[in-house]
Structures are given as C-alpha cells and as structure tokens.
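Each in structure tokens, the structures are laid out below.
Only the coordinates and a few stated rules stand behind these numbers; no lab work does. Quantities reported herein were computed from a predicted structural model and do not represent experimental measurements. Cβ atoms are built from the backbone, for glycine too; each structure is taken alone.
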Structure P
Amino acid sequence: MPHKPRRTALRFVVTAGPTREYVDPVRYLSNVSSGKMGFAIAAEAARQGCKVTLVAGPVRLETPAGVERVDVESAREMLAAVRKAFAGADALIMAAAVADWRPARRLAGKWRKKDDGTDRAVLELVKNPDVLATVAKRKGRRVVVSFALETGDGERRARRKMARKNADFVVLNDASALNAERSSATILGRDGSRRELIAKPKREIAAALVALVAERAQQAS
C-alpha cells in the first residue's frame, strides 16, 4: 500500500491586544483592547494542529499552550514582528487593535506642559504604518484576515476595508466586544460569503474562524 505523505502543519500568525504610543517615559496613547479574542484564536489554531506565532501588545494574559509568543508595544514594533513571522506563514489573523496615530516626538523626560500655567495643550500626532495593509500587499496566495470594529452601517465599511487592505476575510463586530467574554461577529469574505455568529463565547468564534481560514489556506497551498 503506497505511503501517503504527511501534510505539513499550517503556520498561523495571530496578533492581539492594543499598542502603546509613548508621549514621554510614563504617558502613552492606547485603547481598551484586552487581547482576549486574539489569544482565543491563537489557542484554537494550536489546538487544531497549526504552528502559531502570537504577536501580542501589552496585555496580562497567559500564553496559550503550544503557541510561540512575541511581545511588542508600539505599532512599529508590531509591524516588524509581523513582517518577520509572516514571511514563513500560511495565514495572518490580525485581531490586534493597533493605534492609528503616535506622538510626533517622544519626550526624553516627563511632559511638564501644566507647569507653564496654560489650560490647553496641543499634542502633535503622526500617522502610524498600517500593519495589515503593509504586510498583505504582497501576500500572494496566503490567507489574511482583518478585524473591523464598526458602528452604524458597519458592513459596508468593513467590506471596503477588506478590499483596501487586500484581506480575504474581515471579522465585523462592535464596541460590545471589548473586554467581553462573549461577542457577536459577522465573518465577511471577499467571495461575497457572510457568516453571522450571535452572542457566542469568544472561543466559539475563534474556532469557527480558524476552521474557515485553515480550509482556505489548505486550498491555496
């Protein structure tokens, strides 16, 4: 009986949590992302037999079993880490909430603006690199997933974001997902597909997403 070659495990890169953009040594711009969704995705991908690199912003969560973790703080650090990990990967799931802007200048010492007696302060910001769009530009047949936290007519904006960033899927949710154990999400595909998951534990959403991405990545390989 002929021997069937063993299929190589898929290699996933998952990002999670916020980034921090420092104003001075003690102050920074950030957001309230807990990282729970990204960690749930990384854990599920490892459980399904994938080799997983988790690029995590500053969160207090335990590293899932079988997952290689890379800790970063800023958007630029996340971009460097994702670029390196994605070079040898089959799929990228970009669940991190990356800061769009950072201070134009990081002060070496503590910001003392209040000491001049004024009631207002102006902080100059510059745009951060778009991690997903930068990496996905030359993704080839590899599978890329974006996340979109939207309000109002979110599905239209999410589909536009998916196309603009060269993603294969976008996971649409709203602010109720932040720091929550359960969430509702709609997984939209560039092929026009739409899958809705209502009030599910994040681990169930992660399982559905990983299975979908793994199937697509196997087809592409």
Structure Q
Amino acid sequence: MNTDSPAGLDGRALACRRGGRAVFRGLDLRAAPGELIVLRGPNGSGKSSLLRVLAGLLAPAGGTLAWDGEDVAEDPARHRARLHFVGHDDALKPTLTLREHIAFHAALRGAGTSDPAAALDAFGLAALANMPARVLSQGQRRRAALARLLAAPAPLWLLDEPTNGLDAAAADGLARAVAKHRAGGGIVVAATHLDFPGADARTLTLGAAR
C-alpha cells in the first residue's frame, strides 16, 4: 500500500478524451470514507465521463486512480466489485419482476441472502415487487435502479443524475440511503444538475478553469 495516498478514492491529474477531444485533463478528485462529492458543470463538461473513469468503465487518458493507495488498474475486477454505478440507463430486465431483479443483482454481487423487500421498501416499491419491469413508469424504473444500491453492500457509489424522474418521496428515500451509507464510511460521487441531498457535500465543477 502506498502510504502517500489517503484512504478512500484518490484520482490525480486525471484526463479523458472522447472522439479525439479532450473532455478534461489535470483533474484531481479525492474522497475519504464518509464523503459526498457532487459533480457540477454544463452538458459536455465531462461529468458522466468522469464517473465512468472512476468506475473503471473508461480508461483515463492520463493520470492515476487509486483506492486506499492501490492503483485500481492493477486489479480492475476488484475495483468494480467495490462499487455501484447507476448511470442514465436503468438497466432493468423487462421480463423480471422487481423482486426477481433485486434478488438477481444481490446474488450477482455475492449477497444472495439480501432481502429484496427491504431494498424495494426503501424506495416505495414494495407494492410493486411482483410487477415486471416492462410495465413501470420512468420514475418507478429509476427508483428500482437506485434500490440496487441497497441490495448488496459496496463502499463506493457512483451516481449519474440519480434524482431524474424522482418525486419528493423518492428523493427523500435517496437522501436517507445516502446518509446511512456515508455514516457507515461509504463514499458517494454524484453528477447532477439538480439539488442533491447530503450534508457537508463537496462540489467539483467541471468545465471551470483549474
């Protein structure tokens, strides 16, 4: 372990190129256990690309990314196992019920004994547990995607516009989930153009002069 690097997530001088264009470069992002970082910036500033870099879904064009001092490039699979990524695509299988979907996700993440009902109830979906995903509204699909966060433990949550399509009650459910996750030492990095729940959040604005 590199003792020069702090615990948690540590990105240094990160760079990203998409379609031959530099989206960002020289970007530093560090988050200790219990922290919330909110990514801001106009469309095209690289918020979603940064989340994908942090998730290991997109290789950085420069810089380093470490977890607890260890370069995540040395074991990408291990890094992916320690995070949940909720992107724009809710990624629900249309033929599975919500209960089946959450149970499948939990088993895939090695948490086969997880209670799907608790995860669904946290986002007001308990009454829809036996409904197939194909009949859900956009807001219900978004809540179901967020319920996956609670189906299996992971210390790092990466959320792309997580409040899109949520009503006030669902947004409150997300706020409670984020607060509980942080209280247990979890890290949250969220890209959003809306208000995001969380005390003592740090803001990183992309597209601004650094």
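Some notes on this structure:
- Looking across P, Q, the calculation of relative contact order in percent (Cα under 8 Å, 6 or more apart) that yields 21 traces back to P.
- Given 22, 9, 8 for semi-axes √(5λ) of the Cα gyration tensor in Å, for residues 28-67 alone, calculated: source structure among P, Q: P
- Read-out distance in nm of label points 7 Å out along Cα→Cβ at positions 36 and 60, computed value 2.5, structure in P, Q: Q
- Read-out FRET efficiency 1/(1 + (r/R0)^6) of positions 76 and 132 (r between Cβ atoms, R0 = 35 Å, to 0.05), computed value 0.60, structure in P, Q: Q
- Cα Rg over 2.2 N^0.38 Å, for residues 44-171 alone derived as 1.12 - corresponding label from P, Q: Q
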